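Read-outs: derived from the displayed coordinates by stated rules, not from any lab. Keep in mind the model is a prediction, meaning the values are calculated, not measured. Cβ atoms are built from the backbone, for glycine too; each structure is taken alone.
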Structure P
Amino acid sequence: MSVSKPRDILDEWSISLYPNGHTFAFTLVHDADGAYSRRLAPLFNVFDQVGLKITATVFVSWANWAANGRIWTQWKQSKRENDQFFAPQCVPLVDDNERQFYQHLATRGHEIGMHTPSETSSERVDVIRGFEYFQRVFGRYPTVYVEHSANNNKDAQSNEGSAPESIYYNSDLLNSYGPWVWLDDEWGVPHNRHAQFYDILAANGSPFNRRAAAQYGITKAFLRTGKWREGDGDGFLAWYSEENIDSLEKNRGLALVYTHLDNKWLDPRSREIRSSIQERLQYLTSKNGWFMPAGKILDRLYSMRGLHLRHNGKALTIINAGGERVDGLTLISHQGRSLCRGVDIFRPTGRGEIVLGRIHAGESLSFKII
């Protein structure tokens, strides 16, 4: 997004990244590492209650150690009820119950992504099978692809996934299928020592991983907020304190939260979401945030790059030089001024947001400043 304006009114107007007057954006991007639907279900019930739509990734196929699902025999041998609930690990999309669970999550507005084809290394042919199976299940390819353990999985880009001579090479496949890709490397959660690590715009300036194309050839890569080795319920409570949520809102920030919902989000005794986490989510969603899945947020910010703003103190024009329509277009009037177009007057909210509606690709919208 570029802005052309005189120096003396440099801070008077800007284009909001978010639609319909929302002042910040927040979502969870869940790694499926040990996930099992029975342990995830209580969490999603709360997410729905508070109005938070997230990105949940899933393995497509069984890991090598699971013997194509025969591991269920071992998991079901125990007669202790707790084992039936807590023992299953890394249960993939090919399992009938898991597939139905994730399909249902999708109908509820959550985004289902792929957490690599398997918990163990996937050859190139397995990656292709994974994407095609995902498409058959959901009617589309995944919009988000999150790598699993680069130290163990050879298909990760920082391992052999970006090496064309390897049977694990898949960089071209990720570009071809076109998901937003999160890379498990040192930059996946950037600048986690930054004071505002919980806000990716403050810590990195952008959710896009600019290193990925040069280093691995990945053209659509993104970053997440948080801290390495703290991607669990305790980490969520620490990162997203009320103070940090307030800061995120005040600074019109963006959080794409690195977390593993299967780790310390549930109370193991009640098998429900921890009350402290539920209360924090309620505090978060009481604010004017845009609580949509990562793919929608990333698509939005990517399309915003084509918008240009020009004004001279008396008139203002917004130009969409990009190739996509932008809905819920919102300006920020930093000096509290209004806009007029014909008989329509557009007044700012208390924080300065003015919702203008839709701007089509190639369209220009002009207003008088009043």
Structure Q
Amino acid sequence: MDLLIITPLYFGDGSGASVYYQRLTTLLSDNGLKIGIISDQESGLYDGIYFSLFPKRAGQARSPFKDYLSYALQNISYLRLEKLIKTTLPKNIIVHSSFYNFPGFFPAIMKRLMRKYPRVRFILDVRDHLVPNRRVKYFADYYSVIACSENIINYLVGAGLTESKLSYIPVIQEHLDCDDELAQQIGEKYNLGDARYILYAGLIKEEKRVDVLLEVFDRYIRPVMPDVKLVLIGLLKSTSGRLKALLNGEDVLYLGSLSRIDVIGLMANATMCVNLSQIESFSRSSLEAIALGKPVILPPNIPEFTECCADFVVSANEPEIIAKQMITIFESGQIPAYPISRHYPEQVICQYMRLLS
């Protein structure tokens, strides 16, 4: 086997990891690589070897007892990784860095596997900076560490990882072109029709500053633009009564988790797409909006966005100032001059092939 990917989820809730690895495996398979996936027990279609090793993603049940039980079972399942590696004999193994986010058996088991199989290239894939600083020390054992953005590189180097270990490979963003008729049908499906609306797509929680977005819309945008709606798409990952109350606000439409085709259709119809999160490594929804040619408010702390299109990066913490920036871009219809082509598959897949060769 050319490559084995170990990821906490591959199918399921449309998260960044599932979308990304499905896209990556398709591209690598098209380039002749034989790929196996080790992931959870969520069902789905994959035209290759798939090992349902882990329980369905721990943390999605929103019940502490069920989440802790699921995570304990997931840690026990790590003991079976050696058998799968011995069976498949991969040349390369890509590991999602989220396995290091919380205490568990994974670092010790992976360290032992790297020593036992020195001919295998173990590659860590870091797609966010949620790994605690003190656990970055485990990354030094890997053959290479993929970082998808400059702020990830800065974080890892600041935590002590040698820069020579790092491979900077941008997030893959496919060419997007949503048919106007299909987009219209999707809009009508959610009673949006020809409405003007601001769209947010991502997890619904305070850490993503969704509460700030809702406050900005309710207090400052809706009073001066009464025909505009705020549409939110994504899993609700908060127990906050205040946030839930804001989701039920006037001219706010919360649609929950939707299929990818519906998300893209609603994004194509949106007047503007917004992401205020300060914890993004690289916002997938922002890249999709840029690929569709939409006006955007981009998340801060992403050097690539700041360098190329600073006027579109959220410029402040104060709701009133954020609202002014949103209204200016909404009314002007301007789009950022971000070089989205650097993320296109034909650019990115060459970097993966060099790393895996």
Structure R
Amino acid sequence: MNKNNPKNLLIGVELDGGWKIVELLERTKDDTGGKFSIPYKVQNTNGKKGFLKVFNISHALDTDDIMKSFQELSSDYIFERDLLYKCKNRRLSKIIMPIAHGDIKVPKELSILEKVSYIIFELADGDIRQIHSSSDEIDVAWCLKSLHNIATALKQLHSIEVAHQDLKPSNVLCFMKEIIFKVSDLGRASSKNFPYKFDTYNIPGDKIYAPIELHYGYIHTNEFYRRYGIDLYLLGSLVFFYFAGVSATIAIFSKLGGISKEELIPNSFIRHLPYIREAFFEAVEDLRKIIVEDLRKIIKVKAEELTDEIISIVLELCEPDPNRRGNPVKRKTIQFDLEKYVSKFDRIAKRAYYQI
């Protein structure tokens, strides 16, 4: 333990419900939560471990308008907390659940603030980025099982009229013993019944993974359901991550060549769309070659057939034109319904697992 790190002053502090802070978790540059939260590991009197997210609102003191910053940070905490407990009350099994929340009395050496707020979550073994990168070879069945669980998580969110909008590898957590995957971090989510400030952002989530149209500031409809289309794209982008090591957005832009920031405006999107779609199809062909080679290692006979099924999903989920994205059969009714993709990923994952 680095005793010189002031954040270590919270280690040993007892929380309500018999929880105690036992370890500061170091962040990497890709971790979610930003500078306004500090991650710790906690443990209760029964030996159960959890993940503690402390909302570090002392950063507001470094801003020009301290009171406004305090208000915004408090509102962010309340929005995420209430959304999480809505998920918990609806028993969304594939969303990381809050265990408890409250306030910590802060040691004077750490902050001029008397208390800071926190949320305790289920503790996973790591996110899919960490676990996937630590393996020498791609476990295709593992990847497909995770995609099925993630699709299920998004379907559960959509069932309560919530869109995640920031789905990426670091926001998908794995419980290795059960081989269960859950989606975390609803800080940039959008709720149809509880509009919030992030709804006004052109790109509410991570730019590296955001759909192409958002980079242009193009919005094809003001209806809430368009946000479900963002989630579909982000789900498909995880296929690129697993097999090609990049997001769908990076893969597409790499095929497009140079586009200046001045060109990333709504009017340009429609003009550029034919070239964007062509770049997308080229990126998907590269992806196809990678997937079929990985599948051939476990399925000798039907690798091409299974690859075609995966690619057909990617073509629908990551379609650059938001008007064409999703289920083409149900485009006029339930374009972004995830049931089809939940079923397909489930079936494909089982075929890969049993090598059939």
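Work out which structure the value -8000 belongs to, where helix-only ellipticity at 222 nm (-39500 (n - 2.57) for each DSSP H run of 4 or more, over all residues; to 500) was derived from one of P, Q, R. That value comes from structure P.
One of P, Q, R was used to compute distance in nm of label points 7 Å out along Cα→Cβ at positions 159 and 343, and the answer was 2.3. Which one was it? Corresponding structure: Q.
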